[in-house]
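Some structures are shown below for you to check.
Just so it is clear, none of the values below were taken in a lab; they were calculated from the coordinates. Quick caveat, the model's predicted, so the values are computed rather than measured.
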Structure P
Amino acid sequence: MLVTMNNLYGYGPVDHPMTERDELASNGVKGRVRARMWEEAKAAHDSGLARVTEARASDFFGPGDTANHFGRMIPRVLAGKTVRVLGSPDMPHSWTYVPDVARTLVTLARDERAWGRPWHVPTNPPLSQREVAAALADLAGVPAPEVRGIPNWVVRAAGIASPMMRELREVSYQFERPFVLDSSAASETFGLEPTPMDEALRATLDLKR
């Protein structure tokens, strides 16, 4: 039995909320690697070599997780400084809470209905990066910060010297257009619901202050 964890790179840019029925149609290197991982696992399942399922989630956040957009945003929000974000500050974006990922993986491993297909981790309705910053500020009792998008030319220029910034260019579309995850299948099948966003944000803030 194999339960894998994946992200949404494999879908590539789409113009609707992503579901598990969508084709893994990314043309990017990262997306094709993610798609190939699932295709190989699914082939093993279909041939009877293994029982396989996969969880997929959007951008992670949660207590102690600093290597993400939230981790870079929170110190600036608490300090009242301008928050600079990739892409547009106002595009709807799905954010997946790490403890919800863990609950989903355990559920998939234990439920016979999970095998042979992917499942999206239950995720709250999308929030823009500006809305996230405002919500964090409100919970922390500080003024909402100014939020500004980093221009594309800055990201491209930074990529000359920074491998990380160079790699971000491939997935920059996720913050330049709506990037929304539909996780209704897992909720309807397994009864899983995302942790309420205020509760998740409060837990994330409490361990960072």
Structure Q
Amino acid sequence: MDFRTLIKDYAEAPIPRHLILELLSDYQRPNDKISELIKNNDLISIRRGLYIPGPKMDLPGPEPFLIANHLRGPSYVSLESALSYWNLIPERVFEISSVTIKTSRRYKTSVGRFSYNQVKTPYYAVGIKKIDISQKQTILIASPEKALFDKIVLTPNIILRSIKQTKELLLEDLRMDYEMLTKLNIRYMNTWIKYAPKRRSLEMLTKTLEEL
């Protein structure tokens, strides 16, 4: 059986090395076969021990947000990547930003750049959504409310002290969509503040959202 057939059912998610070794168990030297597949661009290594199908396989591969979830886990897509996904900011994002409970880290891979910012539990666990982006792919991403919280929490120079300043940050500096901001669930956001860093800034944020 050729390699394309072997991985077809697993191609829409990053594939761990142990699974590829199982699929290649009929080979006398499966590790050598993996090296050959990478050399021939049949497999792409996105980090040690984790792979996606190469373009020569002509298979539907994992979407970048799903790659981000697997590259360093547990994690969820957030910050500018999630804000853009939810149409809160107009900018197209070229680096996928995520939040993790592990140490912060950046990866530069052949399929894109990925950054991870550390927060602690229990704040980490609130406001995460599961989104089906295809029949076989489900991603973990911050809700619009959590992505905004994460932006405030994880940007060192953002300290919110007044409604005027907060409005300027949201609408002028970050160019956030006014209509989308008015649709955020402030009740949910207020329940998360007790778990979060920078509580006073987040309290000012929700107070400002109530005034929009």
Structure R
Amino acid sequence: MIDTIATYVHGRDSISQAGVISQLRMRPEVRVVEEADVNQATVAVVVTDVLDEETTRVLHALRRRDLQRIVLVARTLDDAALVLAAEAGVGGLLRRCDATPDSLIRTIVRVAAGHGEVPPDLLGRLLDQLGRLQRQVLTPRGLTFTGLTPRETEVLRLVAEGHDTAEIALRLSYSERTVKNVLHDLTTRLQLRNRSHAVAYALREGLI
């Protein structure tokens, strides 16, 4: 007996939504849940033509309801849409022309398991976009995709290893005041209580 994946389907139009639901209900891998039971869903499938402002609001609303695994099926996915989808936490992307019952089920299964599923050509375009963002926007400001500067990452790593302020200052050739300022700025920006909280956050998020 296989475990079925509770799946919620949201469509920008009733015909698209009904079509996807009818396809999924014929498959043993998933169990379609209604909007009233959306909190029971493991995966949400959002079907649209384009990733516009309205669809973006839907994606963020699903995330606020603790639906962390989302599949987006769209007719058009340009470079801007790829970045918006990534920002909205979408785990699986499919073009509507490629969304056969088998490919949709495969994507739902992978996303439910915590994996990403993006067509190879879209993945290449997304990586290009992220690289451009790093080079043109983040790097000139001394930032990375982690939200930490290289100096903050170095200081946090040494704090995690148990070094005190004086030892960190010595290792990095900073003044103790600089180390304290780095930690103060970091904890304030990320709304963390203290050094221990900062280290726990960084480890949990994979930042160090």
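The table for this structure:
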read-out: Which entry (P, Q, R) yields the derived value -15000 for helix-only ellipticity at 222 nm (-39500 (n - 2.57) for each DSSP H run of 4 or more, over all residues; to 500); value: R
read-out: Origin of the value 19.5, where Kirkwood radius over Cα pairs in Å was derived from one of P, Q, R; value: R
